[in-house]
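Following are the structures in question.
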Structure P
């Protein structure tokens with residue numbers, strides 16, 4: 001069984017009174033390709049920023065294994 005390079009465990013993020021992410025859990029292993037789809041304002045960028053440890057979750061945790069470094073190329 002492959003070891004996950006990134007683990008997301010019960011992550012939640014709230015802005016004001018709006019819960020953007022609620023109890024999200026996932027694992028990404030070497031060679032995995034993922035896509036994040038949703039409407040504008042649904043938390044896609046927030047999730048990606050959390051995966052790269054550029055933004056903190058309100059609850060839960062994001063862990064990287066094996067000396068992993070992630071970068072994010074933003075769209076402007």
Structure Q
């Protein structure tokens with residue numbers, strides 16, 4: 001659904017690499033699944049990828065290095 005979503009935990013803001021929704025229902029409420037690149041074991045399907053998104057992916061690490069928020073992990077939210 002989105003890249004680098006910012007969320008809050010214990011009054012502190014941070015971001016994840018990705019925000020997603022469950023399928024097949026999609027976005028039906030405010031429940032977004034947050035995760036990072038290291039949480040992905042296998043990609044089963046790539047949807048439509050345009051040139052603009054390819055450009056973004058090629059600059060991804062550079063772009064996220066400029067984010068001032070902490071980089072949250074899934075483990076941060078299990079505590």
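Coordinate-derived values only; no laboratory data. These numbers come from a predicted model, not from an experiment. Cβ atoms are built from the backbone, for glycine too; each structure is taken alone.
Summary table
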quantity: If relative contact order in percent (Cα under 8 Å, 6 or more apart) is computed and equals 38, the structure in P, Q; calculated: P
quantity: Answer label among P, Q for the case where distance in nm of label points 7 Å out along Cα→Cβ at positions 34 and 66, calculated from the coordinates, equals 2.2; calculated: Q
quantity: Origin of the value 12.6, 40, where Rg and Dmax of the Cα atoms in Å was derived from one of P, Q; calculated: P
